[in-house]
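Heads up, there are several structures right after this.
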Structure I
Amino acid sequence: MKQMNTVFKRYEKKYLLEKEQYEKVQGVLEPYMHVDEYGLSTICNIYYDTPQYDLVTRSIEKPVYKEKLRLRSYGTVTEEETVFLEIKKKYDGIVYKRRIPLTLKEAKESFMAGRVVGEQEYCQIACELNYFFERYAPVPSTYLAYDRIAMTGTEDESIRMTFDFNIRSRQDRMDLTEDSEGTLILPENQVIMEIKVDDAYPFWLVHMLEKLRIFPVSFSKYGTVYRKQIFPKLFPAGHRQQKMFSGTKAGNGHQYVLKGEAYV
């Protein structure tokens, strides 16, 4: 089995591309980047949160530190196939991702027990996951899938770029053994490009972004699902009070933020 990286630390920036921009980017990348060994793959995730959606609402506030928990598979899997239980943290612009490979059956058992059942070699990561379980008592919140092309630098393998298409989600059938169908959260002609580096961008990459007038955006897949699909169901238009964002808590002790405004 190919050795899997379980700890990541890097700078990540997202860019929202129209189809025409994406095609131009691919033309520029050819001498510098190549599609990695996975090629085009479908990535399936179940995001976990508190029943009050504390993790995603805090993330939308754009704090210096934020974290999320998800269970990830590459395509639809069986109970005995490998999935990844991941904590993703972002502090001061740097992304830290730590994950444990488990069978889907083991992962389900971990959530039922409220503790990770994993190999000893992942002891430190398991401790972090168990602290997360204890602190948040997370429950399934959203199923989110997308089709991804992943690329690696030809000369500098520390540079990675991903292109995510057909980003879709649902709030039922929270199981990675199910199909990856869902409701699109972006128009079909839009692509999320993500650039992941350990340090500064190389000159050719900076030049490409400037020439094609591509600028970074603040975009969270789970956050977008919350704003577009979950929030409207929680608070229908006729049953929510809108006010400008202020303070850290409102109403029943939970603050729900949508495009800079608080809904309580």
Structure II
Amino acid sequence: MRKPAVAGQFYPSSPERLKLELENCFEGLKIKEDKSVVGAVCPHAGYVYSGRTAAHSYAVIPHVETYVILCPNHTGYGSAVSLSIDTWLTPLGRLEVDVEFVDALPKRIIDLDEVAHLYEHSLEVQLPFLQYRFGGGFKIVPICLGLQDQETASEVGMEIREAIETTGRRVVVIASSDFTHYMPHEVAKKNDLYVIEAILNLDPDEFYRRLGETGASVCGYGAIASMVYTVGDGRAELLDYSTSGDITGDYRSVVGYASIVVRK
């Protein structure tokens, strides 16, 4: 079982306090499932910093059979593209992996590997949002990317698409990523919105080009690109953008957060 690695750090470790924290994240937002949503980008900082922005996506993500969750590898452990099949535990309960979906993945580039997930926070912090919104009745497919180049992202997206076609699953693909790290607010916002424009156009080529042009430190860029390659065409929308400075009041060095959804 994959036990929580960052409960008590990125989010509360007690179920009661966690539910209260999540209630605060959703406060004032209209919660209504949008069945046309097939992909999303959500931040993964501590809930006090990015939980409100993340909630914008989770307020509209529909309840489906399977959530494929893609994240960057911050720890350096494990395989280049690592898939977990463990049961995941959070303070809100257990989550099972969709083994049938996993079996349908060609696994040309995706490896079965638990090591990369042991201490990785960026996927873990997404799970309580899903549990808070839907309780149960769904499974997950957790994929951690140590390699995030464009070719890898394209291959990951292709594998996920094949598994969706094979299983006939209703799937939402969630890419876990923060945006610019430790730059002045105005610089971060300018660079991030420029990069986000390419995501909204569902254009991975331009996305990677703009990342190179700006040097924007988008930690989950491969996860985002893999999501875009998976969903293909559609309509993307930026639901919310914020920075850590909006919480701390210190705009000299911030981290950027974005909530994006893709609709078919």
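FYI, it's all coordinate maths here, none of it is from the lab. Computed from a prediction, not measured in an experiment: that's the story for all the values here. Cβ atoms are built from the backbone, for glycine too; each structure is taken alone.
2.4 is what came out when distance in nm of label points 7 Å out along Cα→Cβ at positions 46 and 78 was calculated for one structure; which of I, II is it?
Structure II accounts for this read-out.
To test your reading of the models, identify which of I, II gives 3.8 for distance in nm of label points 7 Å out along Cα→Cβ at positions 30 and 150 when calculated.
Only one of I, II returns 3.8 for distance in nm of label points 7 Å out along Cα→Cβ at positions 30 and 150, namely II.
When helix-only ellipticity at 222 nm (-39500 (n - 2.57) for each DSSP H run of 4 or more, over all residues; to 500) is calculated, the result is -10500; to which of the structures I, II does this value belong?
The read-out comes from structure II.
Of the structures I, II, report the one carrying the highest value of Rg/Rh (Cα atoms, Kirkwood Rh).
Biggest value here belongs to I.
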